[in-house]
Each structure stands twice: as structure tokens, then as C-alpha cells.
Structure 1
Amino acid sequence: MSVRHFLTLNDLNANELDELLDHASALKKEWRAGKVRDSLKNRVLAMIFEKSSTRTRVSFEAGMIQLGGAALFLSPRDTQLGRGEPIEDSARVISSMADAVMIRTFDHNTVRRFASVSKAPVINALTDDYHPCQLLADMQTYREHRGSIRGATVTWVGDGNNMCNSYINAAQQFGFHLRVACPKGYEPDAALMAEAGNYVSIVHDPLLAAKDSNLLVTDVWASMGQEDEQAERAKTFANYQINPALLAQADRDALFMHCLPAHRGEEISEDMLEHASSVVWDEAENRLHAQKALLEFLILGQMG
């Protein structure tokens, strides 16, 4: 069987994504019931971090341990990755020793180049263009709280960034309509928008975008690598905050999500993480379970 990679949500088809999320919820129940699982016994995940992380490292490392395997943390500071070795050379060596490779980096082309020669499955754990693992957790969380998201309306509030791009992919794969509420000049990738067609629309007014929405989602105004734009972005995005007033425009059963870390008082009001509509902590935990399901699928070639 040829090696499967997970660089964007589009690397799996809609049926595979549905099966994967069902399996993720089953793994979550097993774990909470104290059931021991060793499906990845003696398997190794190489974790390459060029961008720092809390949730990504903990969830992948804990996930491999819970499945009976092991994870290796690799940073540019203590490997050849940061010393000019061609990506393809590193990929050939690392993938010959590990059963899967997880990469969290800046340039999306880095994961593409790595995957192009890798003997092992490659997982995009975040690039400047996409964050597909977070979308697995978000979609799992929505279905656990509200059932199928097909036909729902989702409102993204903020920058047209990597998370927004992955939500555009998700709208097509899971069959919901995505409204992107962003300031002019901060729209998501035009080619992605064109490809998504009627699944996505841009509504610059956040109040209109939130109207009757089933899910409100946001992210920080300035992502890693954009710190020098923080002050300017704070002015530009001042009206693009998710708060109880914005949530009041949404459906009465609407959920609120944030991929974290959150900047209270900026993209969200001080109280939003504790709001009754917030499922942020479930969303964060589901990174663990969705990624366990993904690791089993990519390494073993099957669900469950």
C-alpha cells in the first residue's frame, strides 16, 4: 500500500474523515474507561518542531504513549534540520527510522518537500498555510455536542490565516457553509476561496456574519511570526472580537471554539472561554483523541 500523508484535510476523503472522527470518539471513551490499548506498540513517531507548541507536542506525545508507542522530539537546535541539510536528505533518513513523522513549521512547502520522499506518513501539525489537525479536533467536538455539522452555518471571525484556510477545506469536506468575517485586506487565500465556491462567503461585518450561525470560531489576531504587526493588527481587528454581544446574534444553541492560546481582551472578551456556549476545553482535549485516530489510520492503514 502506498504511503498516505496528512498535509491538509483534502488528503482524506469525506468518508474517511467521518470514520476517523467516529473512531476518535470511540478512543476517547476507551481512554476514559481506563482501557489499555497497544495498537502502536514498538512504533515510533518523529516530531519535528520549528514552531513552538503546547497542545501539539503534549497531544502527539501522550497519544503515542497511550497507544503503546513512543515519540521523539526533534528541534532545529539539536539536529541537522537547522544546519542547512536539504529537507529531502533529512526526510529520507528520518523516515527510514520512524513509522510516522509529524512536522510543525512555517513554510508549507517544507512539509510538501519532506513528504515527497518520505517512506513514512507525514502529518502537518501546523504551517503558515494550514492547520488540519486542529480541524479534526474541532469537527469531533461539534459532532459530540451537536451531531452532524452538515448543512450548518459556521462563522470564522478574524484573520484569513492558516486556521481559516483549513476551515475552508472543512466546509467542503463536511458540507457546511462558512462565513468569513475579516477586515478588508485580511481575506483568506483567493484560490482557496474560488475552489470552495458556494461553501464559503466573506461578510466583512461580524454582526451580520454571526447571524443565526451554529458555530463561532476565532484565533489570535497576530500569529507566530507576526509579532511586529501586533499593534497595527490590534487597531484593525478591534471590531472583530467574539463576545456575548456577538454570540447573541447567533443561533440560540450556537457553540464557541478557539484553537488556543487565547488572548483575553483581544480576539475574545475576558469571559468567553467560560461562557456557557464555550466548548474550548473539550476542543483542546480532542486534539489528543483525533490525532490518535489519525496515527492509527496512517501507520496501520485502517480505522480501529
Structure 2
Amino acid sequence: MTNYENELLDKIESTLIKIKEKNALTHCITNSVTINDCANAVLAIGGSPFMAEDAEELEEVVTIADVLVINIGKLSKNQIRSMKISAETANKTNTPIVLDPVGVGVTELRNRTTLDLIENYDITAIRGNISEIKAIAKLVGVLDESNTAKGVDVNADDIITYKNLKANGDLICSLAEKLNTVILASGPIDILSDGTTTVAIDNGDDMMPLITGSGCMLSSIVGSCIGGSNPFDGSLIAILAMNIAGEKARAKVDEKNEGTGSFRTYLIDYLYKTNSETLINESNIKIL
């Protein structure tokens, strides 16, 4: 492990303390399919969820929020309007914005909405799967190649492996630098970059994509962690907490010969039990 990797681990305890003490008011305009899971995940990590999306109250809500999370998973005209009102207010109040571009690359509506948010508002962090991140990279001219998106799931050709880790890390770093934001690409191996520092995180479990909402939950806790600390360190804590909780949930499911429904419950349980000792001792991170 390099000195810088050790420095990242050394900051985990103090960062997690800040997150828990802040109890960041996390305003989520999120996917109605997973809204309950997202709220519970925010509570479990130490945040305070606020799931408002009516345009009439959004300026007031964002003004008091510590962070805004925008998830485009189930778009409607009213929700898009609410997203823009919230993002505009967040920029006025210097409130961090986390964007989850669910399904970008699949439809023109999702492409337009994502580009509109990226081009017209200051986005603090973007959290998506690698296919969604590549779709954004293509939309903004960082990537020329084109793959067919597979709904909200990762295209098989895009899956991050050790063979393509460096290339994907370089791409995500370039995108983060161009957009002046933190990028977190989720997959079997996760990649986090702020355009200067790029980190691979090899934790998690292959049962996580088998429940609806694991990505939405992650984006929501990225918001809570950023709201309680800073964009890069908060995103790192969030992905480590989520992935290690996933590993522990899988072990519990296997021990009891249970399935994905139980896994979902245990995932929230272990998010709640997140502590710095576990994150430090069980993380597998590498500077790219």
C-alpha cells in the first residue's frame, strides 16, 4: 500500500465522525421506486432524509438542506421542473449537489435532462454505473466510442475489470477534470476521481445488483457523507460503507441460507453499524 493510500485510510475515522456529528439534512429528489430504501439508507449512515419534490416548497427546503441529491430514475415533467428549481436554489445557497443519472444513454429525455443539469448548474458529484458514466463522457465529448445502454444496468462490454481498470480510471479522471466535479463509477470494482486523484475500490458483493435500489441508496448516502464532510472524502466513505455492508450482508444471507429479500434488510443493518475500524481494516483501495 502506498503512502497516499495510507493517508486516505488515516482520514477515515475523523471523516466518519464529522458525518455522524453533522447529521446532514439530505434533500433527495429520487426514484419513487426506491424512495423508502433511500430514506432508510440515509438514516442508517447518520444523515437526515427529506424527500420533497413539490415545486411550491422546494426553494424553502433546499435553503435549509445540507445537500441535494437528484436521481433521474423515474422522470416526469413535474419532477424535471422540481429538479431545476432545486438545483438553481442549491447553487445560490452553495449547497452541494449529487447527481445520479439513472439510465442516461437509454433515451433522449434522459440525455437531455442530464446534459441540462450538468451544463447549467454546478454539480458537486456524479454517481452512476460505468455505462452511465461513459454515456455522459460521450455526451460531453470526452469519449468517442458508443455502446448500447442496457436500461439502468451496466452493459456487459463496460464492466470494470483489472484488465481495463487503468483505461477506465483515465477516462473517469478526464471526465471529472472536464466537469470540475467528483465522479464515482460503480461496478465490480468502483472508481472514484476528482480529476486529480483517482482511486479504485475493490469491495462489495455480486448480490448487490440483484436488489432494486442499491445504486439509488448509494447516491443518497454519498449525499449525506458529502453534506457532512467534503466531496472526495465523503464519496469514499460512502462507497466503502455501502460495499463493506454488502459483503457482510451476503455473509449473513449465506449463513442462514436466505435470499435477496433478507440481503436488502441486512444491507441497511450493516450500514447502520458502519464504524471506522471496519472501514479501515476491510477496505481494499488502490491509487490509479
Structure 3
Amino acid sequence: MAGARQIVDPPAFTALPHGLWDSIQHPTPGGSHWQQGITWIERCPDGDTTYDDCLSITGTDAPPAPAAKAGNVEQTSRGATPFTVYAQFECSPVGVGDAATVGSDALARVEQRQVEAAFWTGVAGGQPVVFPHLAADAEVVDSQDIILQPTASPVVTGGADVAHALGALEQALASCYAGQGLIHVPRSALPTLAAWKLARTADDGQLVTPGGNRIVAGTGYTGSGPDGAAAAAGTSWIYATGPAFGYRSDVYVSPVRESLDRSTNTLRMLAERTYVIGYTCCLLAAHIALGVPTE
């Protein structure tokens, strides 16, 4: 690319904060077998209370003998399926020296958005093959009776104000999972949360709700409902899950010898990375109205 103007490097790319991958746990993979998918035993306890009838009173007299203790920890086999994000570009063999670097850089610019879109919608390569995901209105179970996809439970519908909706969502999350969970929102909802003072930056840099749950603001999150339909104008769906975790491979860049199309003397360079992401216990949804408080 000759010319009078000097050829320089473009600005460096910086990923937006509070995205999905930075908000989830990253266990040590212990090999590459996870790329065929993962399975885990999920334990979501309800718990209960009891008392010693010899030491207890009700305020008027002794209580009756307590009920027998019963199982209150639900154990479920859960699974997650892998998907791959890729970027492919064409170039002249003259630029082969930079091809690997350009491929890796191109992938870095798009992978956060693509991962988040797949995790929200369940779609990769145009097909509904990513499990589990957020916008889901039907359970998916594999041939071994392992749950790949739970059904999202709407706790608020009709586009309620965000303070009411987030409160209901966090209460349902607390009932389902007593620890810190995740609130998944499209970036279009962040100004609304900020206007209502419902998002703050914690000391460790996390974006959290007043209840202490972590906010995941995905560039690829679409705001669609559990049925996959786009939210009405001026509204969005948001979701809550228990903590999430994931594995991802190293970036693969296709070798030059496999990328050369000799018929056109063009390199088709491919950079890709495989992901698998799961979450525990809860999948809850709320439909919120976007906008600032009116009072």
C-alpha cells in the first residue's frame, strides 16, 4: 500500500469492562477434555431449622416435638456444551509475516461480543446449540438425563420500573441462591441503572447492585426475553443466575500452508478460540422499563 502518507499502527484495542468472561470463575482445566463439553453435580440447598423441645418454649408453653429432619438439598446433574468464536480475513501472501498477529488481534476485537451473544441467545453459527444460555423458555435434557438448559423463570413482566424489577429479581435470587450471584444486563440498560442509583463500583472494581450481586454488562447481550423475542421499545429483559464459570482454549491461528488459496494467491487466515460456560442453581428473568426516574 504505497503512498505519500506514512503508514502507522492504529489505536490499541481495549475491551469494555464488566463483561461476561471477566465476571465469571475460571477453574483450572486439567487438560483439554472440557472442549467436548462438561458435566457437574449441582447442589442447591434450601435448608431448614429445628429445635430441641426440651429446651424450647413458645411463650406460653413447651412446643410439641419437632418434625423429623428431611432432605433439603437438591442435587442435579447439569451440563454445558462448547462453542467456538472465530475471525477470518483475507490478505496477500506479501503480508504473511504479520498474518498471525493480525489474526489474533482481529479475534480479540470481536470475541467478547460474540461470546456474550452466544451466552444470551444460545445461538452459534446460526443454530441453537449453546447450552446453557440466558434467554430460554424450555428445558433441554440430553440422552443421559443431564440438564443442559433450565427454563428462565420470569419474576417481573410488563416492563416495570427498574427499582421494583431489580428488587424482585434479587429477592428471588436470594431465595434460590444465598450467595453472590450475577445480574446480566445489556449495556443499553446501564444508564437506567445508574440513573436510579442501582449500580455502583465496589472496592475491587466490580460493578454491583445495592444487594451486592455482580452486574455483568455484555456488549453482546441483546435484551431479548425468555422466548427469544426482542423486547418492546423502551424496555429490556435482564436475567439473574447463580455464579458462573467457564473454560476457554488458547487462540488457534491457522498455519500459512493451510490458509493459501492457490487459485487466487490469497491467504485466508483464521483465528479462533473455543469456550464452554455454565452457571449454577438459578435462572431468573425480569422485564424492565428503560429511562430515568420521573419523581
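Odds and ends about this structure:
- Sorting 1, 2, 3 by FRET efficiency 1/(1 + (r/R0)^6) of positions 10 and 170 (r between Cβ atoms, R0 = 30 Å, to 0.05) from high to low puts 1 first, with the largest value.
- Entry that produces -5000 once helix-only ellipticity at 222 nm (-39500 (n - 2.57) for each DSSP H run of 4 or more, over all residues; to 500) is calculated, selected from 1, 2, 3: 3
- Structure from which 15.8 was derived, mean count of other Cβ atoms within 10 Å over residues 186-193, options 1, 2, 3: 1
- Given 21.0 for mean count of other Cβ atoms within 10 Å over residues 162-169, calculated: source structure among 1, 2, 3: 3
- Among 1, 2, 3, structure where Rg and Dmax of the Cα atoms in Å as derived comes to 23.9, 97: 3
- Which of 1, 2, 3 yields 3.7 [distance in nm of label points 7 Å out along Cα→Cβ at positions 34 and 266, calculated]: 3
No lab work stands behind these numbers, since they all come straight from the coordinates. Please read all numbers here as calculations on a predicted model, not as lab measurements. Cβ atoms are built from the backbone, for glycine too; each structure is taken alone.
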